[in-house]
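In what follows, structures are represented as structure tokens.
Nothing in this text is a laboratory measurement; each read-out follows from the coordinates by a stated rule. None of these values were measured; they are calculated from a predicted model.
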Structure I
Amino acid sequence: MPNSPSEPHPAGAGLAALLSRWGFSAAGWRDNRHGEWWLAVQLLLLLALLLPPVPQPIALGLAWPLVLRCIGGALVLLALALAVQSLLRLGPSLSPLPEPMPGAALVTEGAYGRCRHPLYQAILIGALGMALLLGSLLHLALLLALAAVLGGKARREERALCRDHPDYPAYRASTAAIVPHLPWLDWR
């Protein structure tokens, strides 16, 4: 028997519960209390990666080399694999917001033994792959913007992780942030 109009749809109720568990609220979107604005900018930049190349390499008089397109495609595939690995390792501690969920376990093994923010690393590898795949200055600019946003978002997240997990400062001191030895993306 179908749900009556007054009964909430089970899928909608599940999504609402998940968003609430992650800390989303209307007030948060207004005042950024859990880092909602960081996420919004990140998502806009990720969507922009789907834009066509600007300018087209041919418009600059370039024949974009096949080897660079192949490397770019391989990096996009690598990024997807790294993202899946990171998501699986994080499990129930996953939150798209930089404010960790209350009571979430600190994950430091698997992909998180390689760097503290492997999902952000995967996003940057994928953005680099798109720039190489398309030969696009726009996508290169999006990669740089994502690096700035993800670096800032990770720093905000780490302030909360230090507050919630006494072991986090030692983990931070011994493990790269996003990209080892790159100053904005590794602050050990």
Structure II
Amino acid sequence: MENGGKGEVAIFAGGCFWCTEAVFGNLRGVSSVMPGYAGGTAQNPTYEEVCTGTTGHAEAIRIEFDPSRISFRDLLTVFFATHDPTTRNRQGDDIGTQYRSAIFATTAAQRDEALKFIGDLGASDPGGRPIVTEVVPWDGTFYDAEEYHREYYRKNPDAGYCRLIIEPKVEKLQAQFARLLKEKSKS
């Protein structure tokens, strides 16, 4: 679905990919969200290798979306609202370069839009803390996460991490961005 059809690809890193996958999978116009690894130097890294912080990869998600149904700017709005873009190499208790906040721009237009978005925020969050999110060109490499990481929240809703960390992010998404959510199927 790259850019051949109506679809586009966005790649975001905002801490644990279990969280970001759960959030972005709820948005209308998003056809798929794949957790994985981006921005590093090692080829075919494993989760265990990425966790060491030595591969240079970030836990990231590759989002395939239809820009006629959801804009890249809307994706950026959700991204910045559902993680902390002011902490370098950290999201909550997850610490290390693999948890950095980053946008891997797949096009020059995405890079420009992300930089403008950060500028519009005044380069700081509402509390005045500086935004440290990296905006870097995507090098074309994305490694899909292992199967057991995919759709983690959906498969493990009662797990402690899911209830304590992911669920509040999904609830925030539902409360603040109802207009961007997929319609629930009527059964």
Structure III
Amino acid sequence: MNKREFLARLRAGLRGLPREDVEERVIFYSEMIDEGLEEGLSEAEAVGKLGPVGDVVAQILADTPPAEPVREKTGFRGRVRAWEIVLLILGFPVWFPLLLAAFAVVLAAVIVLWSLVVSLWAVDASLLGCALGGAVSAAAFVLRGNGLTAAVMLAAGLCCAGLAIFCFFGCRAFTKGALWLTKKTASGVKHLFIRKETA
């Protein structure tokens, strides 16, 4: 890929950002390619050194605050016209409860998800406590001379220990899934405002 193609794809991928920011980044990457050429690299090598255009675009969008693309897409520059204020006030009884309800639903979903994570780890901790309790009880019954009860308590403790180990791996996997889902949800909300466009 040559310099012109790289910069054209970069510009297309950053289309949702403010024009000034797009131009600033295009100039930055153009200068980086020029520096590579001055170092004796071919144009393709200088472009290849930057990595795939999609990765560059994704990194720029990830580093961009959500307010900038929103401002660019909506055209909001800090000034609000009188008719826009009137529409906001008249529509308030409709849009505000809907916005509040959407926020409450998302917040409730996140709380439920992380409550499940905490509950699963509590179950694992309880099983581990039961395993330790079974071992202590078995030792106490052995000291009292009650071998059969000690064997039953030890068996129960070993079962709880096995379940605790099994549950630990499930809890860890569920926690990783919850983290992934939370990250994807946050990314999805951000991508409602920033649409990644590739050439």
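Given 74 as the derived value for percent of Cα pairs over 15 Å apart, for residues 81-152 alone, which of the supplied structures I, II, III does it correspond to?
Attributed to the structure labelled III.
Given a value of -30000 for helix-only ellipticity at 222 nm (-39500 (n - 2.57) for each DSSP H run of 4 or more, over all residues; to 500), calculated from one of I, II, III, which structure does it belong to?
III
For percent of Cα pairs over 19 Å apart, which of the structures I, II, III scores highest?
Comparing I, II, III by percent of Cα pairs over 19 Å apart, the maximum is at III.
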